[in-house]
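So, here come the structures, one by one.
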Structure P
Amino acid sequence: MAKFEEEVKNSPFGFGESNDAFVKYFTGKSWLNPLANKANVNIVNVSFSPGCINHWHEHTVPQTLVCVAGEGWVQEEGKRAHKMTAGDVYVVSPNTKHWHGAAKDAWFAHLSMMADTDKAKTTWYEPVDPEYYDSLK
């Protein structure tokens, strides 16, 4: 059994529904639980099964990621991958190509927070190189 399954599935932020709308941009199974979309701020708890990551992408507004359970990764283009564990916060600047998701052997959940949602656009790119991802430790 993969690590952190119970913590992710029983998060105080909720597990959510299958992320079917964005499945083509993820390498595995993920779930979304929208928490707030008011006052021009969007907060969503995103849960990832082991090995599930999203493709490279960028947003036109800053994105703050807060790991609420499990173990995962975030990487900005041109930088080293950064491991995330419960309590870690990572801020991605606007128009910065990046990816994030679970470790190979662990469940992962993070809050994704973006302000200025009336200006927010996401551009999706290619998948993360699987050999590179598999090399992360």
Structure Q
Amino acid sequence: MATSKDGVKLDKSTPESVWKQILSAEEYHILRQKGTERAGTGIYNKFYEDGVYKCAGCGTPLYKSETKFNSGCGWPAFYDEIPGAVERHVDNTYGMRRVEITCANCGGHLGHVFEGEGFPTPTNQRHCVNSVSVKFEPKQ
């Protein structure tokens, strides 16, 4: 279980007042208010090193670098998550049906998952993730 510098448990029960204190304004907007960074601006969009992508809110491991691929969409793309790390929710905002993905531990907004786009990946899925929602930890 992740904790803040002050030893506060970080999960779905964490009060918004705590998130506002520990996250930057941009992280709070994306992770807690379901915002989206502009396409092509995220630090992990064209980043392909060995390691693990963890939730920027609570530190839960979400994606392995082996599942990251270049989709050309302007955001980091993964074809699969670490089992049990990501939850899916139907999102009907903006007059369309999408599937939102969130951190299973803290509920932080990651982005959306799309299926059947024809990418040559084992799952035929594209997890379109905001760079701000994750932190990369290099393989040791």
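The numbers here are math on the coordinates, done by the rules we state, and not lab data. Note that the structure is a prediction, hence the values are computed from the model and not measured. Cβ atoms are built from the backbone, for glycine too; each structure is taken alone.
To which of P, Q does the computed value 3.2 (distance in nm of label points 7 Å out along Cα→Cβ at positions 61 and 85) belong?
P
A value of 4, 20, 31, 27, 15, 4, 0 was computed for P(r) over Cα pairs in 5 Å bins from 0, in percent, for residues 53-116 alone; which of P, Q is the source structure?
Only one of P, Q returns 4, 20, 31, 27, 15, 4, 0 for P(r) over Cα pairs in 5 Å bins from 0, in percent, for residues 53-116 alone, namely P.
Can you spot which of P, Q the value 3.0 was calculated from, given it is distance in nm of label points 7 Å out along Cα→Cβ at positions 37 and 93?
Checking each candidate, the match is P.
Between P, Q, which one scores greatest on Cα Rg over 2.2 N^0.38 Å?
If we compare Cα Rg over 2.2 N^0.38 Å over P, Q, the biggest value is for Q.
Say we calculate distance in nm of label points 7 Å out along Cα→Cβ at positions 69 and 109 for every structure; which of P, Q gives the highest result?
Q
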